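As C-alpha cells, here come the structures.
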Structure P
Amino acid sequence: MTAPMSGKKIAVVGAGAVGAVLADALDRAGAEVSLLARGAHLDAIQRDGLAFDNGEDIRHLRLFASADPAELGPQDWVLLCVKSPSLATLAPTIAPLLKADTPVVAVLNGIPWWYFQGVTGPDAGRRLQSLDRDGMIEAAIQADRVIGCVIHFAAALTAPGAVRLGHGRRLILGEPDNTVSPRLHALAESLLAGGMQVEETDNIRAAIWTKLLGNAAANPIAAITGQTPDVIYGEPGLRSLARDVMAEAAAVAQAWGSSLTMDLDARMDLGRGLGPVRLSMLQDRDYGRPLELDAIIDAIVELGAIKGLTTPILRALAILARATIAADRANRKA
C-alpha cells in the first residue's frame, strides 16, 4: 500500500538527531526528503550521506542537503526540528520552502510558540514573551500551517553525519484547534509506514504538558549535575526534587485547563525507564550549545505568572542551569 505522502517533497529543517529519525521514516515511506543543516554535520552529509543507526542496522541516506532554504525550493511539507533558542532567527529564513498550503510540523520540546493559536476566548492569539518576544516566529509561520508534534524517543548525534536512535519510536501529532484533520492523518499514516509509532490526538496540549513535566524536571537537573534519568528518578534526593518540579509545573498546566495523561510517579517511572541516556540539555552542555530553558522552563514560569502562580523551584533550576553553562564557557576560555 502506498503511503499518503509518497512522492511528496518534504524538507526537514534541522537535520540533527530528531530530524534524522523522521527523515529516515519518511524516506522509507517514499517521500522525497531533503535536509536543511549546517556546519560539519552538513559537510559530512553532503560528502558521505547521513548514516542512521536504528539499533538494528545502519542506513546510509543519500538525501539532498543544504544550508540554504532556497536551494531546497518549495516543499509540500516542512518538518521544523530545531531547538527553541534558534527558532526566532531561523523562522524568517524558511520562506523559500513554503508554498501557499505547505503545512509546518513543529517538532519541538517544551511549550511551543503556537500554544495560543487555534483556540477561542480571551487568550486566543496570546504571544508568550519568553518564546517569541518580537513576533518573528508568528509572522514567518502562519497559524493555519502549524501541526503540533510531541516525540517520545531518544536519539543522539554520534559524529558529524551520523545519528543513532537510542530508545523508542513513538510520537504524538495534533492540530492546534484540536481537530483530527485529513492532513494530520496523511502525515501519521506515512510515518507509520516508515516504522514510527504514531498517535493522532484531539488534545495536543495535554500531550505537550505530560512530556514537559519530565523535561522541566530531568533536563535542567541533568545539565547541572551530569546525571542520567535512571539516576535522577532513582536516587531518592533527586527523585524528590524532580517530583517537586513536576508538581509545580502540573499546577500551571491545570491552571490553564490542561489535564495530564498520567500521574507524577508514573511520569517519573517512565523517565527512569530511559536508562543511562544523556538527555538533550546534557548533550547541549557537552557541545557548548544554548540550553532550551526558554521553552522548557521560562515559558512555564511566564504562564504561571499570568495565572498568579509562583514557581520558585523552576526559577531556581533555570538560574542554576544558566550559571553552569556560564561557568563552562569561562573554563573553556581559560
Structure Q
Amino acid sequence: MARILVTGGLGFIGSAFIRRSAADNDLRTIDLGTYAGDPARLEGAPMEVDAIDITDAHLVKEAITRYEPHIIVHFAAETHVTRSEMSEDLFFRTNVDGTRNLLDAAVAAGARFVVHVSTDEVYGPALERPFKEEDKALGEGRATSAYARSKAVADDTARSYSDRLQLAVVRPTNCFGPWQHPEKAVARWTVRALQGKKLPVWGDGKYVRDWMYVDDACDAIWTVVEKGSPGEVYNIGPQGDVRTNVEIARVIARAGGRSDDDVYLTEYDRPHHDRRYSVDASKLRSLGWAPSGTLEERLRATVDWYRTHEAWWSGLAAEAETLYEDAHPRAQA
C-alpha cells in the first residue's frame, strides 16, 4: 500500500483521482479550499484535509515532512481560463510559485516519485498535426491565456527538478464528468439544459477540444504512477472522435431533454480563443492505457449524474453565470 499525497484533492480531477485510488492506498490531501474545492467530492473516500495554501512554502514543507509520502500527485492549481483574465497574478503565484514550493519540499522529504499535472494548453493552438511531448516551447511559448501561460511556466519549473527528483509530467486534455463546477463548458451546458435554458456556444462554434472523461484521465495518471519513467512527459488524450464545441453542446442538449434548436452561437467570443487543441498520446498508450466508452456515452452519463445531483450544483450555477457575457445570439449572416 503506497502512501500518496494528493495536492488539490477537493478539486474536480484531484477528487476523482482520490476516489479511484483510495481503496488500495494510504492517501492524504492538502487543499486550500477555494471556491473550486468541495469536501462533498470525496464521497466514498472520506479523509482529513489539511487546508494549506501551496504558495506558503513553510506550511507545504511542514505538511510533506509530516506525511513522508512515497508518491506525490500534484493537481493543485488555478484552472479557469476566464477567471485568469481577471487575476493573472494569482494564477502565476499559485501555479508557478506553488509548484516550486511543493517540489522543494518533496526534495527535502525524499519523496520517491512525483507526478506534476500540467495541461495540453501549454502547447498553444494546434495548427497542423497533434502535438508530441517534445513540441512544447520553453517558457510561456505559444500558450495564450494567463492560465495556459502560467501552467507552461509551471511545467518547465517541474521538469527542472528532474535532476533532484524522480518526476514525471502529464499533460491531459479538457476533462468533463461528475462533480465539475458549472463554470466549465460541459458542466455549464449540462446545468443550463437541465434548467430548461438555452446553451450558448461562443463565436462560430467550430472550436475543437479533445474532450476526455475524468475517470479515464485518472486511470491514465495512475498508469504513469505505476509504469511511467522518471524524467518523462506524457500526453493524455482520447484521440478519438473529433467534435466541435457546437456539436458537443447539441449532444448535451438532447441528453438533457432539449433540442438542437436550444443551442445558439453567441455574439461574444473570448479574446485569443484558441481554435484547436490536440495531442498525440501514443507514448502513454504504449504503457497500456486507453480510454473507455464513447464520447457520446460519457456525455450522456455526465448529464444523468447532474440530473440526480441538483442539490449540489444548484448553489453554484448562479455565481458561475456572472462570469460570462454571452447572452446575445450571434447575428445571422
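What follows is calculated from the coordinates using simple rules that are stated; it is not laboratory data. The structure displayed is predicted, hence computed values, not measured ones. Cβ atoms are built from the backbone, for glycine too; each structure is taken alone.
If Cα extents along the principal axes in Å, for residues 107-258 alone is calculated from each of P, Q, which structure is the one that comes out at 53, 29, 26?
Attributed to the structure labelled Q.
Of the structures labelled P, Q, one was used to calculate FRET efficiency 1/(1 + (r/R0)^6) of positions 139 and 283 (r between Cβ atoms, R0 = 25 Å, to 0.05), giving 0.65. Name it.
Only structure Q yields this read-out.
Have a look at P, Q and say which one yields -12500 for helix-only ellipticity at 222 nm (-39500 (n - 2.57) for each DSSP H run of 4 or more, over all residues; to 500), as calculated. Intermediate values should be presented prior to the final figure.
On the way: P: -12500; Q: -10000.
Derived from the structure labelled P.
Volume of the Cα convex hull per residue in Å³, for residues 211-274 alone computed as 69: which structure among P, Q?
Details: P: 69; Q: 124.
It must be structure P, since only it matches.
Figure out for me which of the structures P, Q the number 20.6 belongs to, where mean count of other Cβ atoms within 10 Å over residues 251-258 was derived from the coordinates.
It was calculated from structure Q.
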